Structure 1
Amino acid sequence: MSGMKLNLDIIEIKDICFGENNDIKDGTLVIDKKGLIEYLADPVFAKIDIQLAKPGDSARIIPVKDVIEPRIKEESETSFPGIIGDFGDCGEGTTKVLRGCSVVSTGTIVGFQEGIIDMSGPGAEYTRYSKLNNVVLVIDTIEGIKPAEHEAAVRIAGLKAAHYLAKSALGEEADYQETYQLGPVKEELPKVAIMYMIMAQGLLHDNYVYGVDAKKLHPTLLHPNEVFDGAIVNGCCVVAGDKYTTYDHQNNSLVQEFYKRHGKEIDFRGLIAVPTYPGLADKRRCCSSAVRMARLLGVDGVAIPEEGGGNPEADLMMICRGCEKNDIKTVMMLGPDGVEEPVADTAPEADAVINVGDCNEFVVLPPMERIIGDQNQVKYMSGGAEESIREDGSIRVSLSIIMGSVIGQGTLKMSSYVY
């Protein structure tokens with residue numbers, strides 16, 4: 001696996017606008033709105049609109065399903081292997097990246113646990129997506145569609161839109177290049193891996209690996225480059241504050257940090273993707289297999305970031321106990337601090353835990369000049385309630401409703417303190 005080399009050609013997008021043709025001009029992504037809507041057409045969509053939301057705008061996007069960074073393989077001109085692209089070149093070669101922009105999907109609500117992105121004000125400080133130039137898909141589906149069909153159609157539309165926009169990067173000169181390769185380690189360093197928990201819980205709580213629903217998978221060894229190159233995509237309606245969007249998989253901050261330290265402080269051995277099933281038998285099967293993989297890799301330690309909360313904490317503790325029993329040190333990253341929100345399972349071996357923030361903290365988000373989507377949906381979302389919407393248009397919600405505010409990667413460097 002050390003031979004895999006991925007070059008990310010970064011094209012910085014500083015602004016976005018609509019125009020007659022898709023193009024990139026002096027850092028501005030020009031979008032053919034009509035062409036994009038036609039490209040996304042689907043019989044289950046009653047209406048599609050495209051709106052733009054830029055950093056600093058008085059705009060609130062609600063409810064948000066997914067966030068995706070436009071990326072495309074330079075050689076094959078494909079994206080998201082198993083969904084839009086082929087499998088062969090994932091994690092290798094050159095991938096064009098439109099850095100500084102994203103595709104955001106919203107519209108009629110898919111599940112009750114979608115989220116909010118504020119582009120300005122106090123809410124913007126709790127999400128990294130407020131710093132992006134966002135191309136927002138506002139999609140309404142036809143009546144009578146089943147929730148799973150709704151989720152699938154909107155999810156695929158977001159990926160297709162990202163691919164459509166990324167094609168503008170083909171032939172463009174990169175502003176700079178990032179290269180990722182697990183080179184040989186010349187000295188004896190701690191061997192480490194990441195236990196990459198993949199939601200596989202059903203009822204719209206699933207992610208996809210190479211286009212396959214994680215409910216159909218066994219633990220899988222992945223090169224970190226595969227994650228950067230779109231092998232894992234979001235299909236999950238867990239609480240917005242700790243949900244990994246596709247953007248979070250593409251830009252996994254923990255993987256990036258391990259790469260920075262590879263060959264200097266650690267010997268990074270890769271990722272073990274562990275489906276987190278709801279049932280006990282499947283949990284035992286997957287967690288035991290994941291521990292065996294770690295032993296086969298010969299690692300000294302693993303990091304275990306959590307996605308979601310509650311049920312997956314049983315998987316966390318199973319992996320922790322299994323690893324520690326085999327002299328593999330564990331560090332887990334999760335949101336609940338054990339006081340405001342209890343951890344659903346515990347283990348005496350879990351003696352190294354990084355807390356990434358208290359999602360139950362309440363904030364008041366001020367009125368916005370523009371609502372992209374439907375603010376009334378806040379009453380149905382985790383972190384909101386009927387009384388959340390105030391007369392002046394402001395909303396009082398918990399951090400759990402803000403996209404990516406307390407994800408297990410620790411992207412925003414938040415934490416909780418017990419006094």
Structure 2
Amino acid sequence: MNTQQKELITATVPLLRTSGEVLTNYLYKRMFEHHPELKEIFNMGNQANGRQKSALASTVLSYAENIENPSVLLNILKGIGNKHVSLNVLPEQYSIVGTHLLASIDEVLGDAATPEILEAWKIAYFELADIMTGLETDMYNENKNKTGGWIGWRKFKIGKITEESAEVKSFYLYPEDGKAIADFAPGQFLSVQVFVNDLGIVQPRQYSLSDSFNGEYYRISVKREANTETNPEGMVSNQLHMAKAGDVINVSPPMGLFKLKENTEHPVVLISGGIGLTPMLSMLHTVKNNNRKNKTVWVHGCRNEAVHAFKDEVAQLNSDAHWLESLVFYDQDHTVAKNAISGRVDLHAHKDTILLENASYYICGPELFIKAQYQSLIALNVNKENIFYEEFGPQLIGLN
């Protein structure tokens with residue numbers, strides 16, 4: 001890409017800031033009309049609620065803003081690549097998206113989309129596609145070469161289902177072929193693929209692994225998303241909650257950048273809201289199995305005791321482990337249940353417990369929860385380099 005073409009890309013930044021979501025919304029509609037098979041790769045729930053178009057618009061804008069040095073986006077691109085590999089995205093699908101992106105720019109911008117701008121975006125997009133396919137090829141090869149590793153979808157049988165709360169069930173997934181399974185870092189996720197009756201197609205979803213690696217099965221824990229004014233019913237979560245032991249689902253290899261630091265003796269503070277506790281459980285059990293037994297603080301907030309998943313599991317660990325301290329908050333239960341604090345998670349009120357020398361802080365939960373806890377830690381003078389967070393769904397938060 002030459003200097004003039006980079007300047008043309010930069011010149012489109014103001015328009016992307018104001019109309020980026022209009023463009024990406026048009027892109028998805030156009031692409032799905034021509035390639036309805038891609039609906040089985042994309043999360044149609046996030047298509048319906050607009051989160052996917054927002055995430056893509058943000059990525060396109062960031063790329064345009066950093067066209068002189070796209071390497072600054074490497075961590076963002078690695079995160080996208082992890083998601084793509086978990087969905088078995090193929091290089092030829094980048095060509096499909098590119099074709100419809102360029103057509104959308106032309107059709108949405110009209111006269112503003114000059115031949116020179118279209119050519120500049122064509123070169124820019126396919127340079128980005130080359131970066132992404134290179135990253136993803138390395139990830140596919142790493143998965144393939146792992147002991148028990150594989151590429152794409154593999155059949156797993158649900159061996160056991162346990163109820164963890166009024167909203168959450170755990171699914172124990174065993175490989176149908178009986179062969180070895182790949183290990184994973186605590187905090188990573190699996191993609192699963194199930195047939196959704198209401199849509200008549202298969203749909204993928206990502207669920208964090210909620211236990212440490214054991215070599216026999218994977219455990220994921222799924223919240224059934226009910227229909228509310230602000231959140232549509234979860235198509236896949238509801239389908240999974242109707243599953244039975246013995247059912248078979250497709251699973252892709254463990255992926256994800258959100259993971260516990262390896263080989264460290266420093267303290268760990270795990271901060272979760274609602275179903276955001278699942279990757280933290282994997283981290284907690286891994287620390288339990290670690291001979292060093294890092295000092296660990298478990299901070300969890302949820303609505304009330306009925307929806308408090310894994311309450312007994314964590315309480316048992318807390319009673320047995322001198323290295324673990326637990327703080328639980330119920331924001332809708334003001335009767336102050338046993339071993340719980342009434343109100344929302346308040347890190348300032350418990351700073352003496354959570355502010356530990358050289359600690360790493362991990363946050364997972366809803367978007368507003370993550371932002372609130374991150375800002376609290378910054379206000380408490382925690383170095384942002386020691387704060388890590390995971391946002392479920394399309395990545396819309398940029399804090400570090």
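Of structures 1, 2, which gives 34, 26, 15 when Cα extents along the principal axes in Å, for residues 196-259 alone is computed from the coordinates? The structure behind it is 1.
Comparing FRET efficiency 1/(1 + (r/R0)^6) of positions 188 and 212 (r between Cβ atoms, R0 = 35 Å, to 0.05) across structures 1, 2, the highest figure comes from 2. When relative contact order in percent (Cα under 8 Å, 6 or more apart) is calculated for each of structures 1, 2, structure 1 comes out greatest. To which of 1, 2 does the computed value 4.1 (distance in nm of label points 7 Å out along Cα→Cβ at positions 36 and 172) belong? Computing distance in nm of label points 7 Å out along Cα→Cβ at positions 36 and 172 on every structure in 1, 2 gives 4.1 only for 2. Have a look at 1, 2 and say which one yields -13000 for helix-only ellipticity at 222 nm (-39500 (n - 2.57) for each DSSP H run of 4 or more, over all residues; to 500), as calculated. This figure was derived from 2.
Every read-out reported here was derived from the displayed coordinates using simple, explicitly stated rules and does not represent laboratory data. Given the structure is predicted, the values throughout are model-derived calculations rather than measurements. Cβ atoms are built from the backbone, for glycine too; each structure is taken alone.
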